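Enquirer: So, here come the structures, one by one.
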Structure I
Amino acid sequence: MDVIGGLNRNATRMLIGFVLGTIAMAAIIKSGIWLLLLTYVFVFIASREFVKILEHKGFYPSLKVIWLAEFVFGLTAYAQRYDLAALALTIFSIGAFMWVLFKGRQPYIANAATTILGFIYCGWFPLQILFLRELSSERFHDGLGFVVMMFTAILLTDIGAYYAGRHLGKHKLAPIVSPNKTIEGSVGGAVAAVLGCFVIGYFINLEWYYSLIAGLLCTTFAQIGDLCESLIKRDAGVKDSGDTLPGHGGFLDRTDSFIFTIPVMYYFCKYFVFSNQLVVDCANFFKGLF
């Protein structure tokens, strides 16, 4: 019976993963309002899970402030107004302190800090996928290929880490935070991710060294994101962020690998792949010093 139950759980996990992946890919391809709405669903539910995790530890971030901030961040990303997003970050950071000042509850400082962390970690970082998707240049019409590359790298990181860790894993990667992860698994995931990026890079006519860097960045920050979410849960004394997705835990458990990877991939593509203006500006700056 245990074997049958395990098979049923794995089947449920795979089915939910396939459905979510299909919906996400359809929204990414369609882009625009569809990608915005899908991202809203993920960040709003993940934010609620984040608040519940922190409440378990005795902190009380404001879910209303977090949701409102994320709603505004999404609109600025949809409008491709990065300048207004920076303004919104400032306003809602001040607003988090004002909420604690007038309607907060103890512990005051932790509540303000975790509210700001909530809308940055659960909202601002993942919502930048709208900026990445709409990147454009004379060479690349949009950022679709790079979003697909990122998703592929993260997926292969999970698969490679699982199989390499299972068959070769001996040395713990972060024993206190996530005792089941190994260095060998991490390396296996990285190799799989880089190979996947080479394949996607070939189809979008991207130079091999950009594909290599993208793969290393994606796999590194996907694993860091996974470990950081584990750190939050372990510190709060909870196993999963929620039970919304059978076999997966919560939305935050399912998307933790994307949280840091999305903004890193966006900035890499914006400043190095789609344009080299940052490199030129830095070179001119240091040239002026000497």
Structure II
Amino acid sequence: MSRSLPATGALQAFESAAFHRSITQAARELHLTQSAVSRQIQALEEHLGVPLFRRERQRIHLLPAGEFYLEHVRAAFDRLEGAELGLRTLARGGGVLQLAILPTYGTMWLIPRFPSFAEQHPDIQVHFTTRLHPFDFATEDLDAAIHFGDRHWPGCYLDPLMDEEALVVCSPGYQKKLRLRSADDLRRATLLQISTRPHAFADWLQRAGIQGVDGRRGPRFEHHAMVLQAAIAGLGVALLPSFVVDADLASGRIVEASPDTRTQTGKGYWLCYPERRRELPALAAFRAWLLTAHGKDPLSVPSGPA
């Protein structure tokens, strides 16, 4: 297949000059003469049919077309570097795994346990990126994702990790101040809301059989970690997954707002990946480790498309 692409040297000259805003600095970085860098950039502009820089005395400034092209050139170089790294690690029996994680699950469950995976698989590199909602694997440069919700992601395989248990917590001082002794006492409490789960408290109140309370009232926070800190600070009661709060419950920084607030939300966490990535060695190793860390036998977990 024939492609009309500019020379790699011209792209490197363009990227370096754009970074330094200077032909002189680019020439020094690339170990070329200034005239050689200038010629490569001029050849690139002629190839593209548009100017990329505005020249002013000893300085150069990117034009809008240059800004646009620079973004794509850098992305292409990043992908090539990633591919090179992947090939080197693959040759040693390792590989690279591009993994999308949920912020709370990633920082409060996965990352604290991840050193054991790194120790077991030193030749596998996992690159983490955060995603809050499902996406199309066909358009994203990702191998797998941690999904929260129902077993639903069309065209992908999903492995169950854990069901979500949630409970209502607050600071010891807030519990004492409002005299919270039963779930019904939460009528008097300020409900600390999570913007990504606007119906969580309302659903919990319904499961608890508490009526006449607007479960959507209260200040909103973007992430679970922010809600947890708000609860610790005594701003109200928070409905949070048990894995988020267990350490702070054990330390006494927070308490269960009233007895028996723990419930199953009916949702769960899943490892999700497209079929074409299923046999990727890095993914297979990560899947086995992750399921084991969740107390599951990787060989007995049914893996199939959603």
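Enquirer: For mean count of other Cβ atoms within 10 Å over residues 185-192, the calculated result is 22.8, so let me know which of I, II that is.
Expert: Answer for the origin of the read-out: I.
Enquirer: Of the structures labelled I, II, which one yields -0.76 when log10 I(q)/I(0) by the Debye sum over Cα atoms at q = 0.10 Å⁻¹ is computed from its coordinates?
Expert: Values: I: -0.59; II: -0.76.
Computing log10 I(q)/I(0) by the Debye sum over Cα atoms at q = 0.10 Å⁻¹ on every structure in I, II gives -0.76 only for II.
Enquirer: From which structure (I, II) was helix-only ellipticity at 222 nm (-39500 (n - 2.57) for each DSSP H run of 4 or more, over all residues; to 500) calculated, if the value obtained is -25500? Spell out each step's value before the answer.
Expert: Values: I: -25500; II: -12500.
For helix-only ellipticity at 222 nm (-39500 (n - 2.57) for each DSSP H run of 4 or more, over all residues; to 500), the value -25500 is produced by structure I.
Enquirer: Follow-up. Of the structures I, II, report the one carrying the highest value of distance in nm of label points 7 Å out along Cα→Cβ at positions 97 and 129.
Expert: Top value of distance in nm of label points 7 Å out along Cα→Cβ at positions 97 and 129, among I, II, belongs to structure I.
Enquirer: When you work out distance in nm of label points 7 Å out along Cα→Cβ at positions 105 and 153 for each of the structures I, II, which one comes out largest? Mind showing how you got there, number by number?
Expert: Numbers: I: 4.2; II: 0.7.
Sorting by distance in nm of label points 7 Å out along Cα→Cβ at positions 105 and 153 in descending order puts I first.
Enquirer: For Cα Rg over 2.2 N^0.38 Å, for residues 137-240 alone, which structure out of I, II has the highest calculated value?
Expert: Comparing I, II by Cα Rg over 2.2 N^0.38 Å, for residues 137-240 alone, the maximum is at II.
The numbers here are math on the coordinates, done by the rules we state, and not lab data. All values reported here derive from a predicted model rather than from experimental measurement. Cβ atoms are built from the backbone, for glycine too; each structure is taken alone.
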